[in-house]
Structure 1
Amino acid sequence: MRLTAAAGELIWVQWDDAYDVYQPSSTETHVFNETTALILDALKDGPLSLEGVREWIVKTLDAEQDGLALEDLESAAARLDELGLIEWPDRA
């Protein structure tokens, strides 16, 4: 996965564990949870696989890997893909 140009234009406001995010490219506002925000943060330094993003989040949160289900992470990443904020060039 990698960030798209639209992800670099996001305007963030944090409210506890939720983030209001304005996306200028679509003129939409989204509400992201911490995991979704961390996916975008993990990709700032370059492309990663879904597993690589999971490892980065676990390390960042100093959490147990079992505490972050790969299916949940994939669901959040799929939503980011739908919003045009990330892309999965290796997927058909």
Structure 2
Amino acid sequence: MTKKILVTFPDGVWHAIEKDVMPQLGYGDSEVVRGMVMAYLNEKGYLLRSKVRASNQELVKELDAQGLMVEALVELLSKNGHIVLDEWRNMVNKKIE
């Protein structure tokens, strides 16, 4: 999703941006303002937090999927008489404690 906004700068501020910032961040007005905002958010750690949050969500999904795979495997082993489900649950609970 993208968001377009209208931004107004006082003349002195825009003059400083044109003089000092534009050569470093680009020459289009929008490109420079976007770069300034992104640099600020990155410096303050906001962008990292959203990446960590997304990474955590992916990790939760992966762990949920692995949990379901283990559960299915244990059910299959139990069904085929290779393990006793209650014994397995007790062993897991002991390891968790």
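What follows is calculated from the coordinates using simple rules that are stated; it is not laboratory data. Because the structure is predicted, anything quoted here is derived from the model rather than measured. Cβ atoms are built from the backbone, for glycine too; each structure is taken alone.
Given that helix-only ellipticity at 222 nm (-39500 (n - 2.57) for each DSSP H run of 4 or more, over all residues; to 500), derived from a single structure, equals -24000, which label among 1, 2 identifies that structure? Let's see the in-between values first.
Numbers: 1: -11500; 2: -24000.
Label of the source structure: 2.
To test your reading of the models, identify which of 1, 2 gives 0.70 for FRET efficiency 1/(1 + (r/R0)^6) of positions 26 and 42 (r between Cβ atoms, R0 = 25 Å, to 0.05) when calculated. Walk me through the numbers on the way to the answer.
Details: 1: 0.70; 2: 0.95.
It traces back to 1.
Thinking of 1, 2, which structure, once distance in nm of label points 7 Å out along Cα→Cβ at positions 2 and 74 is computed, gives back 2.3?
Numbers: 1: 2.3; 2: 4.9.
Source structure: 1.
When distance in nm of label points 7 Å out along Cα→Cβ at positions 10 and 58 is calculated, the result is 4.4; to which of the structures 1, 2 does this value belong?
Checking each candidate, the match is 2.
Here Rg and Dmax of the Cα atoms in Å has been calculated and equals 12.6, 37, so which of 1, 2 was it run on?
This figure was derived from 1.
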